[in-house]
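Given below, in the form of structure tokens, are the structures.
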Structure P
Amino acid sequence: MNQLSTNIIINSNKDIEINIEKIPNYLTKQNKSFKQILHQALSKITTTSSDDTDKREELRKIAILIYRIMLIQSYQLLWAAYLKSGMGQLIISSKIKLSCSTTLSLWPKDIKTMVQSKNMDKTNDTYLKYVNDRLNELEQQLRQNQTELNIKANRFQGYTSSVQKMIETYIEQNLYSIRMEIEHKVQLIHYDYHIHALKLEYFHHNPNKYQEQLMKQICQSKYAQETTEQEYYFLQKLIAYYNSPNQSFDSSPIAHSTLLDSIEDQDIRQELFKQYKSIALQSRESLFATYMKSAEDQRQQYKKKHEEDIKTMYPSKHSLNDTEKLSTMMIHIIDERCQKISERIKCIYKFKVQSILSKS
């Protein structure tokens, strides 16, 4: 199941350069789908059969440039979000008027990790320079590829906007997964920014030690409650995925046994495989049931814990002294922060499910 968990690997400028320069399989000469696209494109261009090969190769080079431009533009959205978060320029749509909404500077964890890996000073100026440098490099690469594309397109006799649109559509379909990753990453940047802003707003109301601890406890229990809730539903979807017709046992890695394959007698081999398959499927069903039972137990445990924590925000008039009571505004801030924590976790699990569906 862990193989289906998707980790975003947009972690450094080096990764970006590798992704931009590397030609994906769907744009190689051997790819059948790409061959069909090039054939359809050439059919729209008036040409002679003698130069079809050369024109096909020129179209492939144009397609690679279009791919790089589209990929760079996607990365620019991510790095622009990094910059806005660090500069305090992300827009927050909040039920509460936040006093720090125009001054909050929060450099995402990814940026801090990248800077730390290069042994650079962990200061605001360093983070700002690092992100701006990456954005400038992306802009330079974008202009360079756009210039090359314009030159090749202008030199290509018969090249039209409809031909380019055909190529762009093909690339967009194949870029879906990485664009989905980037969009997800940007969403998390916004959630982290909003959640941090609400934390600062809470401290702006000068909570005492008890009130500080209570906010932390409630938000942590909300995180645990929502995570176990989403994990439960995620397991349901994973099990349904494994039990779907397109995930047959015979095509799974566990179906291949070196010992069984070494048996020369075909009848004996088939009979043993049949028994092996029956035992394996029964074991898998038993394992799935154990997963679901464990997930349900955790789900109920953390749900109960969070409900108990929430009750502490609304004590009876005589149960707490004045220094332990939360103001109405403090309660509103905690409610909204818990809501954003919940939305963030749902966003993560929604992305996991989309990743599974896109791969299948």
Structure Q
Amino acid sequence: MNNTWKIYMLMIISFFIGTSQFGIVGMLDKISDSVGVSVATAGQLITVFALGNAIGTPIVMIAISKLNQQKQLLLALSVVVIGIIFTLVLPGFALLMVARVILGIGTGMFIVTAYDIAAKLASPGKQGAAMANIAMGFSSSLVFGVPIGRIISASYDWKAIFWIIGVFSVIALIVVAKTIPAFEGGSSISLSKRLSLLKNPRVALTLSITFFVFLGFSVVDTYITPYLNAITSTGTSISAILFAMGIASVIGSKSGGLLADRIGVNRTLIGSMVIQAVALALLSVGSEWVVSAVVLLMLWEVACWMFGSTQNFNLVSLVPEASSIVLSLNSSSVQLGFAAGAAVGGIIVGGTSIMSITWISATSALLAAIIAISLSRLKKN
């Protein structure tokens, strides 16, 4: 197998690994019914996965940094398999939470290592494209994983998708062991050095923008299935809507870079946050019309992922000498936003109404925009 095919193989594995995170969103109501908890409580499965990813991954990666990268990748896949086995066989909601933490750590380990290996497998000058393939595999799980999870859970038990991911992960273990070279792991960056960048006020504020944007995203995304159930009662249409939203996220990811080049990074970022807030505010007052609600949800998705692709470039431009560290911190901010959004959404859904999540998300996006505008004014002074 040549190196190009090895990179594509890692991309495909990234898709299945990513589906273990995003696939659960499309079947949250099914899971809540099967384990005997409310949808709001089941939403905390998203919280603990994201916390495991954001907090556990950097700690584990530092601990295993002396292993060669083939072993790191094999260990990551093994952790994923263990998490899936726990998901499938352990009874009760509490143990399912434990399984999600394990899956969060394993997923983070795999993606971080796959990025580095893909860059080393790539031809000179094509490292960025190789890493983009890994990102595409992972983000595609959001596009296809959520509706696929919904379709499978509607036809079979919700655990069926984890059987598929588990079988594929075992196959991936064998393929990786036979094809991926034992690249040196390299020197580890200590946790204290990673966190020292937070002493830079511009970096800290920029990361806080990421946190609030993805908190707002997670509030809606985690509870999107029960929200759609509230505005439409047809299971098939929900799967179609989820798929359309996934396509919108791809459009947003692609358009972010193009707009940043044409109108500037700050305008693109601030514009994306304003669009999110406006789309969600309009959704809050007009969700009784399904067609308009779907259009607004797609517009919101485009704006969210327009932000995500542009924010990485923004952060690297702030501290180019520590790009890998700041991107790692940004990834943790995304996952912490996912965790906080799922938790806040659970409180809102459990205490008031599912329809309130759009207002909370709009407020979070607006707060992020205010911070961004304030920060851009500070740069001019």
Query raised in the report: When FRET efficiency 1/(1 + (r/R0)^6) of positions 94 and 126 (r between Cβ atoms, R0 = 30 Å, to 0.05) is calculated, the result is 0.50; to which of the structures P, Q does this value belong?
Result: P
**Report entry** With distance in nm of label points 7 Å out along Cα→Cβ at positions 30 and 86 derived as 2.3, matching label from P, Q
**Finding:** Q
**Report entry** Of the structures P, Q, the one that -25000 was derived from, the read-out being helix-only ellipticity at 222 nm (-39500 (n - 2.57) for each DSSP H run of 4 or more, over all residues; to 500)
**Finding:** P
Report task. State the single structure among P, Q that was used to calculate Cα Rg over 2.2 N^0.38 Å, giving 0.95. Result -> Q
Requested in this report: Given a value of 6.3 for distance in nm of label points 7 Å out along Cα→Cβ at positions 62 and 334, point me to the structure among P, Q it was derived from.
Outcome: P
Report summary line: Computing mean count of other Cβ atoms within 10 Å over residues 150-157 for each of P, Q, the value 12.4 comes from structure P
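Just so you know, all these numbers are worked out from the coordinates, no wet-lab data involved. Treat the numbers as computed from the prediction; the structure is a model and nothing was measured. Cβ atoms are built from the backbone, for glycine too; each structure is taken alone.
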